[in-house]
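Derivation of every value follows stated rules applied to the coordinates shown; laboratory data play no part. What you see is a predicted model; the values in this text were computed from it and never measured. Cβ atoms are built from the backbone, for glycine too; each structure is taken alone.
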Structure P
Amino acid sequence: MNDLKNITIIGGGVSGLILGSYLAKRGVSCTILEGNDRIGQKILQTGNGKCNFFNYKLESNKYNHPEFIDNLKTIQSIDNTLNDLDFLGLTYTVSEENRMYPASFKASSFLDFLRYNLNNENVEVITSCYVKDIKKDNDIYLIDTSKGIIKSKYVVLSTGSYVETKDVKCNTFNILDRLNIKYTNTHPGLVGIKVGEDLSIISGLRINSNVSLYNNDELLYSEFGEVQVKKDGFSGIPVMNAANRFDKDNLKLVFDFDPFHDLTQIKGIIGNSMMSFIDQTLPESLCTYIPKELTMYLLKKLNIKPSLSNKDVKFKHIDDLSELIKHVEFNNTSLYGYDNAHITCGGICLDEINNNFESKKYPNMYFVGEILDINGNCGGYNMGFAISSALVAAKSLIKCCK
């Protein structure tokens, strides 16, 4: 590996593969290094295997740094990105929620599309190649890998972060430390939240709820959607989106299982159901309002026997149950680990890069995708940023190589 490479892309995830495909199709040579034995493994997990690769709106307020995304969209508009994907040969469809998928709705076909682009343009891809260090020697970068030293004029870090690199020996953050590149604290993102309580009685339940996350009394995030209950915590899109705002343990997680009615209305619903089924129990009479398992769980928290007949239920029981339906609070909260996470929150500080994603400290070094301190909600926002940042960097590199 003594020959001098033109552009070396470290990381064969979506940003690295888009970058390599676009460069090659524009006639610019590049090499991709991937620590795993195959490229694009994480792509196969996106969108439950359907590959939600972009969001047609790409709303800035769905990200942790909306002003950065606003600026990005002035450089690389959504239409520009879609035109670039058309140029690469992608056929896609848009759902009612503005989520974009390959027309096949298969993540494997999206990965094939990227692989075919690389193969057709004879892009060099080196797998099982762990990057141990990067040093600069005058105008050349020396990349120390498990397969020897690679010399390159340009280098792009598209390694993702802990979620991608947990199965390989490379730790990008150690390299960043040696390069004196600043990065923020990291934590698992788009992941479930543990609540320090045994939820076995409702484990496996799926229910619509409004989910709110607080730091003391400061509201950090709120969203309505389907919640999935685990034995010791919660998951589902609104919970996973809330997890992105989770920068310390023991934040307050609050569920409103009926955000469409106020407390007085809920008391009326419970009272009417009890009158209609006076000889039944609350879990039975409320079964078309909220699931029986949830009613039993709430009654248990209130120390009310679920087997209590409706004719023996007190007004205080109705009041307490109504209040709990509107407000169930957990304070002993923490995140599930990286093994369960879809992304990593945190990364290289945004003031380390220029608008073209080139390092301010190291000319001809670029950072794209999840390695940066950008995270977004579920719905194609994270993969969309990875693709957009890769295309901006690619166009900058093309200009440099002319």
Structure Q
Amino acid sequence: MSVLFEPFRVGNLEIKNRFMRSATYFALADEGGFILPAYTDLMTTLAENEVGLIVTGYAYVSRDGRAPVDMNGIDSDEHIPAYRKMTRAVHERGGRIVMQIAHTGAAAYGATVSKDNYLAVSLVDKMPDFGVEAREMEDEDVVRIIEAFGRAAVRVRESGFDGVQIHGAHGYLLSQFLSPRTNRRTDRWGGSLENRARVIVEIVRAIRKQAGEDYPVMIKIGVRDYLEAEDAPVWGAVMGRKDRPEDVEDFKLRPNLTVEEGAETARVLEQEGVCFVEISNGFVGRSSYKIHMGINKPEKEAYFLPEARVVREATTGPLALVAGMRSLEIMEGVINSGVADCISLCRPLIREPGLVKRWKDGDRRPADCISCGGCFNQDESGKTYIACRQLEKKGRAV
């Protein structure tokens, strides 16, 4: 049997194979952050189809951290009953499931819609244009959000999840703290890498204190930025404002988060008790966004593998690698090399929820996903839904 179907351990959990469903927004919550029954159905389908570890789409820990207006919520106890139904359904099918929790910082479009606080780590050029000016976070804002992560993790545990994953990637709040491009602070939360990473360390400590030291704490971390000097950064899923002449020089001169800094942050978090690190990107820009597209041959796969090698040198615990893997041979090579312990999949499971089971049953064809970027769609009312556009085209053609 393939190494991909061997079990491995994450903290006190045994995961039955090396496949992880990477956290994926699915627009399956209402405007109060309450998940719809279809969300539980989706998680159940993944469990039935042999995904070893399922990570939910991100859930906001406080209303001022809400990006899309239909983002999942975990900011109050009222959310627990629906999540309990989800975890019960997954466990009944032999699956493991963790919740990803997040604050989106300056990417929090939903907060501007509902007139909540719209907060930024620093007020910098090329921020999203939501028609509302952000307020730079005071020290008490940072402390409040740290505590909100801790309280959210308690709810995650009470909901029956097997662990909690912190979202520390993709240009959301914790990326905004880590990146020198967007963190211009001169207090204890800015400047040196130790200061820029301090908020994540304090979040881990808050979670372990409130949810229990035995509860598995994981992180998806953007280990480096992929920004050219003149790039407008992507804040989560939102492109920053285009250049104004007076902005260009300031932003160009700021350094990116480097992979060496990302690896050091992962090492520190492992020492703080994080039991599983998923390697991803921090900020990307127009120039680098294309790496996610058109993955149609093996040499384009596993495009974060060079970064994973650097993180592997700095850490000893289990690592997951996400992004661009479509063929079993590439995935098996990653695991056999020792660079990562788990393969994290997102877009292929949108196209084929039964992909892992197909592979387990002996069909070794690569994933059908062609990396076209056509996962986000809108219905006739303008509401977002997530589905493979290529499959929808085929359906219409039939």
Hey, distance in nm of label points 7 Å out along Cα→Cβ at positions 48 and 256 derived from one of P, Q reads 2.6; which structure?
P
If we compute Kirkwood radius over Cα pairs in Å, for residues 128-303 alone for structures P, Q, which one ends up with the highest value?
P
Upon calculation of log10 I(q)/I(0) by the Debye sum over Cα atoms at q = 0.10, 0.11, 0.12, 0.14 Å⁻¹ from the atomic coordinates, which of the structures P, Q produces -0.61, -0.75, -0.91, -1.30?
Q
Can you rank P, Q by relative contact order in percent (Cα under 8 Å, 6 or more apart) and just name the one with the largest value?
P
Structure responsible for 0.95, with FRET efficiency 1/(1 + (r/R0)^6) of positions 104 and 272 (r between Cβ atoms, R0 = 35 Å, to 0.05) calculated and labels P, Q on offer
Q
